[in-house]
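As structure tokens, here come the structures.
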Structure 1
Amino acid sequence: MRILVTGVAGFIGSNTATLLVARGDSVVGVDNLSSGLASNVPAGVEFVEGDIADYELIRSLGIFDACIHFAGFIASGESMEIPEVYFANNVAATLEMLRALVDGGTGKVVFSSSAGVYGDVATLPIEEDAPTTPTSPYGESKLMIEQALRWFAQQGRLRAAALRYFNAAGGTSAHPEHHSQETHLIPLALAYANGDRDAFVLFGDDYPTSDGTCIRDYVHVLDLARAHILAIDALDNHNYLVCNLGTGRGFSNREVLDAVARVTGLTRQVATADRRPGDPAVLVASTARAERVLGWTAQHTQLDGIVADAWTAYQALAK
């Protein structure tokens, strides 16, 4: 198949493109390198530096069997400060890209959505039919594109899958987690433990959880990559899909810090601060639908193993 991967120079996009190339697909990758690294683009990918909002650029790339859409800003805290940037990049740019893809005859889109569409949910683990009440512009921007894709699908203009994944983690030596402005807990904790950051702040220790810190479901990037590829095939039998991607188990921020200490053998004192606006207390996935519809289950479920892979990837990045 000929597949377009947007955000191909990013963490999940690069790992997904690697698997696509390995299975023999023809992969075109688009990235404006605003946060991704050109060096992160896998060998075998036809790379185009450009913006997904450029209608003529996307049309010039030709017809694709499918597009896997990763390009977007991802920091919920930052989105509370500059919501207009998130709506411009995650919503307006994506809609322009979708217009170009539909006009060009691309039939399938797999969308990198987020558990951020749920907000604070009373019933755990979270199922796909839970209320969607985002607590940040980031989550709202993801939900808006899900709604647009649903309308495209209802009108018969394309088939679409929205994959709501929880906290992407882990990594590979070839494609480690790296963001120009890092906000994710595990890479921040690894950098601090290794002495590459002067400070580490734990935001919120008064949540209604066992130790007062947020609880999240950490899913390995290679499991995420597999799911996006399976979703392409699943769209042969579905016009529109929404699936959670997670492990079904949550770990608190303090449990993650303990795992970092075990894996690295390095321990440093952390500071605490007030909660960040937009951070729900607990996000843990129900994975039953992904198992049933995609034939997907997470293969990496042990926190220490996920952190160990992230640590190996971090060390490779530092060389």
Structure 2
Amino acid sequence: METVLITGGTGMIGKALTQALIERGYNVMILTRQANDKPKTKNDKLSYAEWDIEKKTIDKNAISKADYIIHLAGANFADKRWNEKVKKEILNSRVDSAKLIVESLKSIPNKVKTVISASGISWYGADDKRASESFTEIDPPANDFMAETCRQWEAAIEPASFLGRRLIKFRIGPVLSNDGGAYVEFKNPTRFGLAGIIGNGKQVVSWIHIDDLVRAILFAMANKTMEGVYNAVAPNPASNKDLVLKIAEKNKGKAFIPVHAPAFALKIVFGEMISEILKSTTVSSAKLQQAGFIFQYPDLESAILQLSHQKNPQA
């Protein structure tokens, strides 16, 4: 069976993708800095290989065995308050890791036929900076830190296509999952009977359900006609207010109080990052759908209903 090499395999998306790949019979290798420290797995389809982005080293055997490479690695942009050091870590973790993959494909004999790389809808600017309704893959990057990060990220992996590999870049929106990310952040206050709306709540969130994101990646692996950039977002974006209230409703019924977190207070807490948090970005999924992909959770109602009823989220 074919082998898939994953970077960022221990993250939220990576874990869900690994499980889906193994269920479909693929062998999965996860690149990690400390492969020997990983617990021994009883699953013979899962293994770990070592790389070190700073030292520019990678397990040659992992590259030579891989049929597909899925590049998800990158420091979480929302983990820490931004300063120059944190911003450098966010940028370098994405760009340097992509460059290492490309250099490995050049220097190590391999049979890799497809590379799939994550990017983000942070590539795009705010809705109020444009006249048309939604952003598409042909729109240029915005002029801010996260957009520049996405631009360099995509540019760093682009040479894989010059090496004759099919390259797909997914610009991923906020992922709704019980295992972390936006859904959990918005769900947590409901335990105290609160629904925390960010700012005025009007900003558009171009989200995607974790299952649909995993399915989109699997679809891209199988669909040999797919190449280039695709937005990985659901067909029906929603306002922050609608998203938060829907999460509260599905988890607490009517037993919650909507609370607006004012923008000025959020700026004190998050600093420069607040511009990304408050940005309204309406992104189109039309290109992915035109490729033949069908969303299982195309709207908030279906997505949050599934997440609220999920009994055994992944560990």
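Throughout, read-outs are computed from the coordinates displayed, never taken from laboratory work. What you are looking at is a predicted structure, and each value in this text was computed from that prediction instead of being measured. Cβ atoms are built from the backbone, for glycine too; each structure is taken alone.
Before moving on, here are some points about what is shown:
- Winner on FRET efficiency 1/(1 + (r/R0)^6) of positions 215 and 255 (r between Cβ atoms, R0 = 35 Å, to 0.05) once structures 1, 2 are ranked, highest first: 1
- Among candidates 1, 2, the computation of mean projected area of the Cα convex hull in nm² that gave 16.3 used structure 2.
- Test item: FRET efficiency 1/(1 + (r/R0)^6) of positions 7 and 263 (r between Cβ atoms, R0 = 25 Å, to 0.05) calculated as 0.35, pick one of 1, 2: 1
- Which of 1, 2 leads on FRET efficiency 1/(1 + (r/R0)^6) of positions 111 and 199 (r between Cβ atoms, R0 = 30 Å, to 0.05), largest value: 1
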